[in-house]
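Right after this note come the structures.
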Structure 1
């Protein structure tokens, strides 16, 4: 999520640049001012984004105080005004991500009213984190784990609004679980924390869900030819080399692959080496390869 003020007044290149390989790509915005959200939506379209998404799910105190995130579920008309302004400003898709409720809202009925009102703006895609958000008493981390998941609420929502695209988020850790959720009635899934902490979980997503995709990475690929963790790491090192020439800091790049070898021999040593060394003044591409040596050494020890 990027707040509107950062885009309007900040370094646009820093917040908005991406690589062509990332398409289709969405920009998630945080804000509650319709005019500012409209302006950022226009900027997103000019920058080449395929979608702009309004965040109504983040529970942190900082965003609450600025009327951003989950607190907006208590202000349905404000959200409707924001979505309408965003749609009027751009030709790309405008979507929303939200919770199934906030604090002591009266459960499913409030969710139905919220989605129904927003659908009247022309919004078609709703990404639903299947947990309530408790804005007082729970930290953002606890809000991702403690409120119980209620997938049934999402399935019921889809049944009531069959013409809308309802995407389920929350607690998904395997492609098998994702398949089950789609079979149960959701139009799609969003995987967040698991994809970040264990990115290799995504290795068979293309084969499972997009076998005939138009995207080049999915062509001529079978379950027998999935890339290994090492191959993915090598590709990411090449990406890092390019990004370093553009002035991107190594520690900003390396944190995205800390979990690539999760559950593998040397995975913890890899993560520790990266965490301890990429911030050093002399850190370079060699630092990444030195971290990978932790994996290689552990594999040799395990087999020899």
Structure 2
């Protein structure tokens, strides 16, 4: 393979050729023995199938996989983003719109070999990328699967599609492996993050994680209409500005980059526990969709911080 052609390949292909990818997978697997894969730091022995906050033992659980056309335009292209939805989650968002998967565990256990085969199948279907949805608690298994799939020809970008509640130490194992990071930046206040997502210390953890992601891949690079490298940041506007959009967007602009690609999302609707009502004023505030004024406030905050990519 010519050197110019090889440099266009995802980084994990080069890491596989050097043996580094396999070594990363081995090191990540050992973290499961006293699990601190994510910021919940449960310290259970997942190699022995002990369950912590994410309710996932040694084997990851997959809910579904398919070409997906509802993601951001630079990921979808003509043939779709090859999404793999992992069951379980390292957060418990009271308003989760995928709660059957994240909270109720809908899915089936797969080995690393099975997961590698799924990735290769999505590539064979001509998906433009492999989109790993809710990956924060199964990074060791993902690394193990990629180490198996890369020598078999996997060569499309990998997308890390997380809630933003990620461990910097774990992310460092992904340096050069993940091509596109797509985290949420959910909240600007820890008290709200704890009440609504059961994620202690969310804001500091999220900010540190996003800085590490940006260090690894930089701003989003689009070639021929498709994302090839960089970051897409998602921010869901919540009723009553519970997300503290002004804090989140200022952080992105000032501490990451004003060229950040930020999808400011308006699709909030009451789901899961938020649809049931009661249990205090914060959760009660989530019992309605957002208003046009609330969404426009978030857009205005972004523009006032000189952000311009990814939203209307």
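A value of 34, 60, 7, 0 was computed for P(r) over Cα pairs in 20 Å bins from 0, in percent; which of 1, 2 is the source structure? Label of the originating structure: 2. In this comparison of 1, 2, the computed figure -13500 for helix-only ellipticity at 222 nm (-39500 (n - 2.57) for each DSSP H run of 4 or more, over all residues; to 500) is attributed to 1. Source structure of the calculated read-out (Rg and Dmax of the Cα atoms in Å, for residues 40-127 alone, 13.0, 40) within 1, 2: 1.
Structures 1, 2 were compared on relative contact order in percent (Cα under 8 Å, 6 or more apart), and the highest value belongs to 2. A value of 15.8 was computed for mean count of other Cβ atoms within 10 Å over residues 16-23; which of 1, 2 is the source structure? It was calculated from structure 2.
Every read-out reported here was derived from the displayed coordinates using simple, explicitly stated rules and does not represent laboratory data. Given the structure is predicted, the values throughout are model-derived calculations rather than measurements. Cβ atoms are built from the backbone, for glycine too; each structure is taken alone.
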